[in-house]
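Colleague: Structures follow.
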Structure P
Amino acid sequence: MNDIIINEAKTPAEIDAVRDLCWAYRDFLLNNSPVDQEITETFYPTAKYEDLMQDLPNLHARPKGIMLLAKDASGTPVGCGMTHALNDTTAEIKRVYVSETVRGQGVARQICTRLIDQARADGIANIVLDTSKSLTAAQALYDRLGFARRGPYQPIPEDVLPELLFFELTL
C-alpha cells in the first residue's frame, strides 16, 4: 500500500482539495448507475451541492464534527471523509470517497477509522450513515468496521428508500 497521510482539512487549500474530491464523488455516483444518478439528483442537485460545498467548513466543524483529507506520499489528495453532529450524542459520516488510483488499498478504512476515533474522543455515542445498495464495497467496509444495519435515521422519500441502506455504530 502507498504511504497515505490523513489529516484534518483546515487550510483553504486543504478544504478546496476536499471540495474537489466531493465533486469527484458526486460525478462517480452520477455515473455509477441510473438509480444512483436519480438519488444524487434528488438529494443533491447541482445548485444545492454548490451551496453545500461552500458551507463544508461550517457543517463539519469541531467540536462535534471533522473533515479529513487523505494524501498520498507525493502530497496528492486521494480521499476524504467527514462527520457532523446530528444531535449531542449522534454523528453522521458523510462523503467518504477515495480516488480510483488508491481504491482497494485500505484508504477508506483508514479514513473511517479516524472518523470513528474522533467521534469517540468527542463523546459521541452513536455514528450513523447511509449508502446506496449498489455500493457493495462500502457496505462490506461498514460491516467489517462493526456497523449494524438499521432503518432510516432521517426522513427519506419513499421512492428512493428501497435503494439505500442505513448503518449505525454504537461507540
Structure Q
Amino acid sequence: MLLKNLHHKLVLQAPQLLRLPVSLIPFAAKKAAMVFILQRVFKEALEDGDFEFLEDRLLKVSVDDLQLSCFITLQQGQLLVQEQSDSFDVSFAAGLNDLILIAGRKEDPDSLFFQRRLRIEGDTELGLEVKNLIDSLDLDELPKIVRLALNDLALFVQKGIQTPEMTLERAATI
C-alpha cells in the first residue's frame, strides 16, 4: 500500500517537479528535439501528404501543468515549431499525464475531451483533422525502443493516476 501511495503521488506531482527544469531548457533545444521527434513519428504521414491541412496554419499545443506551449505548422512539406505567435488556428491543451496517456494509447482523446481534460479550441474542422491524424498514428512505425518506452511510461502514469483506494475496490470486485 505504501508503494501504491508513493507511485500515485509521484505521478500526480511529476509535472510540478518537472516544470522548473523544463523551463530552464532553452527553446532552441526544445525545438530541435520536438522537430526531430515529430519528423520521425510522422515520417510516413508527412510523405503521404496527410499533413497538408496544416499548411500555413498554426496548431498551438500546450502542456498546462508544465506551462509549456509551442506552435506547429507545415511549410513546404516540413513541420516547423515556433515558440510564440500572435494567433493560432486551433489549440490543443491538456496536462502532461493526459498527453502521455493519449500518446501511449491508454486514453482516447474523445473521452478526455468530454471529461474536459483535453481542450480543443479554435477551428473545429482543423482540430478534428489533427485529432484524426493522431488517432491514425501507427505506434508500430516507431523505433522499438521508443515504442516500448512510451508504452511503459503510459502504463506507469495510468496505474499511478488510480488512487490506492480505487485499486483496492477493483481487487475486491474480482
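Only the coordinates and a few stated rules stand behind these numbers; no lab work does. For clarity, every value in this text was computed on a predicted model and none was experimentally measured. Cβ atoms are built from the backbone, for glycine too; each structure is taken alone.
Colleague: Taking 1.4 as the value of distance in nm of label points 7 Å out along Cα→Cβ at positions 11 and 163 derived from one of the structures shown (P, Q), identify that structure.
Modeller: This figure was derived from Q.
Colleague: Identify the structure, out of P, Q, from whose coordinates Rg and Dmax of the Cα atoms in Å was calculated to give 17.3, 56.
Modeller: Q
Colleague: Thinking of P, Q, which structure, once P(r) over Cα pairs in 5 Å bins from 0, in percent, for residues 27-114 alone is computed, gives back 3, 13, 21, 25, 24, 13, 2?
Modeller: Checking each candidate, the match is Q.
Colleague: Given a value of -17500 for helix-only ellipticity at 222 nm (-39500 (n - 2.57) for each DSSP H run of 4 or more, over all residues; to 500), point me to the structure among P, Q it was derived from.
Modeller: It must be structure Q, since only it matches.
Colleague: Compare relative contact order in percent (Cα under 8 Å, 6 or more apart) across structures P, Q and report the one with the greatest value.
Modeller: Q
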